[in-house]
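FYI, it's all coordinate maths here, none of it is from the lab. On a predicted model such as this, the values are computed, not experimentally measured, just so you know. Cβ atoms are built from the backbone, for glycine too; each structure is taken alone.
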Structure I
Amino acid sequence: MTQRQKTAAVVPQAVDEAERSWPPPQGQWTYEDWLRLPDDGWQYEIIKGVLYMVPAPTTTHQRVSSNLEFALRLFARQEQAGEVFYAPVDIYLPGQETPVQPDLIFITTERRDLISERGIEGAPDLVVEILSPRTWWRDLRVKLPLYEETGVRECWMIDPKTKMVEVYVLRGEQYALLGRWGPGETAHSEALAGFEVAVDAVMET
């Protein structure tokens, strides 16, 4: 092969790379782009081609998450009800190219086939998002509609600042507010029949 032929052979590849610059613009992020993101302590999620990133959670966030995780694990063990996972763990929701990472996830015993080595392959029975000043808009305006769209049976939104717990349950193809509970009250689940927890216990920091 002559030098001219060698040059001609590599030109198309160079053009392809130029056309697909990295990082891509918002709205064009893919699973392959997500795989290239660094493991640097930030949480990265791509939802419908848009990249969202937040730093590591605060200590308050971690305490609230740990409190509810403990209650869920105790319920799962006592009732042989299923398995609890906590972030970071990848959830591959139906019809979505890239995974999301809720703060807490519950998979019932009957649906343990969703659990694989790489994460959860389908819509969990229950997910929990703990709001913060840096994540509340994404959690309420982006992730809650996504969970509704992909068939997650129940979603808990917990706000440590206001000490409120909101629980949304799927009614047909749309979420309905099951309840909104604050200090001195007890939140409960519909997807996990019999599970309830004192809001004060969840918010204890």
Structure II
Amino acid sequence: MAQNEHKNLNDANRHNPKGFEAATNSTVLSKDAGSSATLTDGNLVYQSKSVLGTTSYKMQGFVSTGSTNYKYGEDIADTKSPFEMAVDYGTGTVSSGSLTVTNAFRIGQGIQIPETSTVTLISGWLTSNGSNVVTIAVCKLTPTADDTSNLVPVVIDEIAVTGLNNNNKMVRINETTITTASLAAGDIIFPMVKEATGGSTIYLNLTIQTTAF
């Protein structure tokens, strides 16, 4: 009889865990919070991988005068860094421009990614004292060691919102459909901002969430 114990069965004769067939893809089996003082009465649940082992990166800044060209953060050696985004990228299309290695490396809001990961969420708020469409481009750069070639940013995601003509009125940003979600260890991510018709003062406060799954 002992030979029929579950631990002695091979893979072909073992059943899947409870709830496996109905669970959605890219989830893992876990236990919910429950309610007992012993913290042991939780139920089995399948939890999305996107909320496990996540890392969050903060991006915060402002554009004093919006432009139809993208603007990005000041050089770290400038007293306006890291918050003011006053450097003109020269174009309103990310793929049409490039950055020197010096400019790319010194963006005050640039965040270096320590591990291969995937962007799962861009969340936060924006305010504008204008009523124009404002587009945020969250971009990545992939540097190459010992190379002086210009770097062309790649759009992780572009998010367009409409200003509410008042910097006391916030516009919610909650983006889960990411255009180019994959990040390599060593990538630098940073935001750029443009406005359909220039002239507004724009503030943004974002969190970029990644997972190593």
Structure III
Amino acid sequence: MTDIRCVLAGMTRLLSPPLLLLFWHKRTRARLYPALIAFGVCFPVFIIGAAIRSGFSHSNFVSYYLGQAVLYGILEEGAKYLVLRFLLDSYDSRKDAVTYAIGHGAYEEFAAGLTCLGLIGTNRAAAGIFWFSLWAAINGAAFVIANTVLIFYGINTDRAKIMLPAAILLHAAANASQGILFEPAAIAFQTLLTAGACFAAYRCYQAMQSPYEDESFDP
């Protein structure tokens, strides 16, 4: 039974991003290219992050997780800003920001999915691995999309000096809670944080509505 839960958990994490991307593309005709770029950009970002993190001291777990949270907040959200601002500057639709976010989230879900599948036969998986993975896939996708929309809004409205630090702070808070808080408290905190970020992102997304956004784009 535990192995079945691992399989279900792994497939949930692996399949949710491509299914979400397919739904978003069919629903909005958003272009797919930003998602591919985002997935590729994550490789060097996470490698750099892992290299820097390896030098952190483990003597104090609170400072360790806080430092790690701030590090990845800066690297991940900073990379999003640089790519959306300079590399994908011609992809100026708010729909493209969501597509980029799905691609970024796909990298993290891919790693998590492989981890779940790697627990098959080890008897080390928690009993609630499937339900946690389902929550993590939904909450993670919503959070990444919200943060990316906030950054794109900052670029779109020349308010990046406000929105980028806000996205970094949100990211750092979510990451830090995973290591500092007990799991039930961390889940509750991250769910509330995601809800707040989504509300702010929805307002920003609505504010960026363009009369030309319904024009079809080639994927």
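Where is distance in nm of label points 7 Å out along Cα→Cβ at positions 176 and 192 largest, in which of I, II, III?
Values: I: 2.2; II: 2.9; III: 1.5.
Across I, II, III, distance in nm of label points 7 Å out along Cα→Cβ at positions 176 and 192 peaks for II.
Where does the value 1.7 come from, among I, II, III, when distance in nm of label points 7 Å out along Cα→Cβ at positions 48 and 88 is the thing being computed?
III
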For relative contact order in percent (Cα under 8 Å, 6 or more apart), find whichever of I, II, III sits highest and give me its label. III
Given -27000 as the derived value for helix-only ellipticity at 222 nm (-39500 (n - 2.57) for each DSSP H run of 4 or more, over all residues; to 500), which of the supplied structures I, II, III does it correspond to? III
